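Next come the structures, one after another.
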Structure I
Amino acid sequence: MSDYYTADEIRRRLSISTLVFQGYRPFGEEALQELVREDIRRIEIVESPDQYDLSDIRAMRLVDATCRKSGVEVVAYHAYMTTFEGMDTEAQRQERVDVCRRQIDTLLELGGTFWCCHALETDEIVERSYRELAQHVEGTDAVIAVENFNRPKLQVEDRVRFLDRLDHPKVGMILDVAHEFDAEGVNPMAVAGRAGATINHCGHHLRHIHLQGYKDGNGHHPPLIEGDEIQWREIFATLAAIDYPGEFTFEPVGLLANLETLNYIGRAPERLAALQKN
């Protein structure tokens, strides 16, 4: 355990969401080579049915071949569209569970660990579904990670209660630093003294993290962009203090208006490590 991270330590655990390419460039070798040019070699694949389907092994073989050719490693899959809301029958629910199982299985074949999801409700049906998925990943390297979300009843405190009820070592939390809000609509990850407290409140459930710049009430910016309100030094100091075991996954949107997004991520380890001296 250390007081902070070096740039090399951050880079070894740095990954980027393929959300960075949405609306900019389709997933493929050309896109991955852009990452490699910025020394970014690890990715979280975002669910994108128009480009690939993780529950389809044929599609995953193509993704696997593309990543191997580019020298890029898959660490996670973000199944943000695959939820259990609106399941009217047990047959529908079971069909959705089967889709999730196939996604997890192919993620493991790609060498990834974290199956990331948005549980937009936490009722009995959802809880039962996640218990079944937890049983499915027992004995594997997979971790099911449930993200806090920018809606009431889906914040860190709510996720902690949900995960306490599940009480399964293979199901934990993703903390998204731009999705957390208090009753006044303030993001505590942008407030000195509260960012670290929010991380500590996640406790042992914290397994994965989505990092992004946040300003003027909006997230998915590159880190340390001008006007960024995120308390980066406090976040990384707290993660180091708790010996956080997971990824540092950056999740910016690759807007055409900001063609330097990848450069911001590529330079992030050195810039974040330098904050220790401030």
Structure II
Amino acid sequence: MKELSCMKSFDGIQKRYEHFSEALNCQMIFSIFFPKLSMEDNADLPAIYWLSGLTCTDENFVQKSGAQKYASKLGLIIVSPDTSPRGKNVPDDNDGAYDLGLGAGFYLNATREPWKRNYQMYDYIVDELPTVLRTELSIYSDQQSIMGHSMGGHGAITMALKNPDRYKSVSAFSPIVSPMNCPWGIKAFSNYLGEDVNDWLKYDSTELMRISQTSIPMMIDQGSQDQFLKDQLKPELLLRVADEKKYPLIYNLREGYDHSYFFISSFIEEHLNFHAENLT
């Protein structure tokens, strides 16, 4: 594994690494914030995985959220992976669309050609990346939480619902809560998974919550002026199921906020505090 950059930030260290991913069959880059300057002091600290949205890389959250200030105070490691496999041999949408292919992995395991050789983002985030942290960076804590934005919010919630014993809490900004019922998700699922809707159910947060047997603390923030609220995000679908199941979901509708990192940076402190409370 190769270290690409290392910068001091709020008395911690913001680093960037490149490594070969067995799950994705390509070189991958991830960013990671360590709240302590000494790597030995970070070994047993809890880690939060941040999953970004469509078109993003590992750097958007790192550069725009302001999370390092609060993660440093709370003693939290933040891991920020890329949103898809990358490289010249990794397939992309033939028309270069922003919502399929590169930058649009949708945090699932693709089963259809030409995607399935590389687009195994679910396995990469849930299994391979934590192993890399243990073997390459000596991060041993099993105290983990997960969070994300938009497509990344979808990924975070589905991974948490499918692995309630692995993650202590989950939160999301403007998540796609039911991909099988919105244009972004239908396009992604039909290409990556095929036309069988039964295969889509495995990666739909609303359907996963509906069949869940155990719960995990969850928080969602949604801006009232989000341009994707009505057609793509549809939080009411998840809220209806959460109400039926009495699921421990905190939902904050933030008046006047949109889909951008201005929204995320405004409330990232609350989300990190939420995770810190559940990681102790």
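Between structures I, II, the calculation of distance in nm of label points 7 Å out along Cα→Cβ at positions 64 and 240 yields its largest number for I.
From I, II, which structure was distance in nm of label points 7 Å out along Cα→Cβ at positions 16 and 216 = 2.8 calculated on? Answer by label: II. Can you spot which of I, II the value 17 was calculated from, given it is relative contact order in percent (Cα under 8 Å, 6 or more apart)? Derived from the structure labelled II. Each of I, II could give helix-only ellipticity at 222 nm (-39500 (n - 2.57) for each DSSP H run of 4 or more, over all residues; to 500), but the derived value -12000 comes from I.
Suppose you compute P(r) over Cα pairs in 5 Å bins from 0, in percent, for residues 112-207 alone for every structure in I, II: which one lands on 3, 14, 26, 24, 17, 10, 5, 2, 0? Label of the source structure: I.
When Rg and Dmax of the Cα atoms in Å, for residues 168-247 alone is computed for each of I, II, which one produces 12.9, 34? So the calculation was done on II. Of structures I, II, the largest value of distance in nm of label points 7 Å out along Cα→Cβ at positions 96 and 136 belongs to II. When FRET efficiency 1/(1 + (r/R0)^6) of positions 40 and 176 (r between Cβ atoms, R0 = 35 Å, to 0.05) is computed for each of I, II, the one that comes out at 0.95 is I.
Read the figures in this text as sums done on the coordinates, not as results from a lab. Just so it is clear, the model here is predicted, and its values are computed rather than measured. Cβ atoms are built from the backbone, for glycine too; each structure is taken alone.
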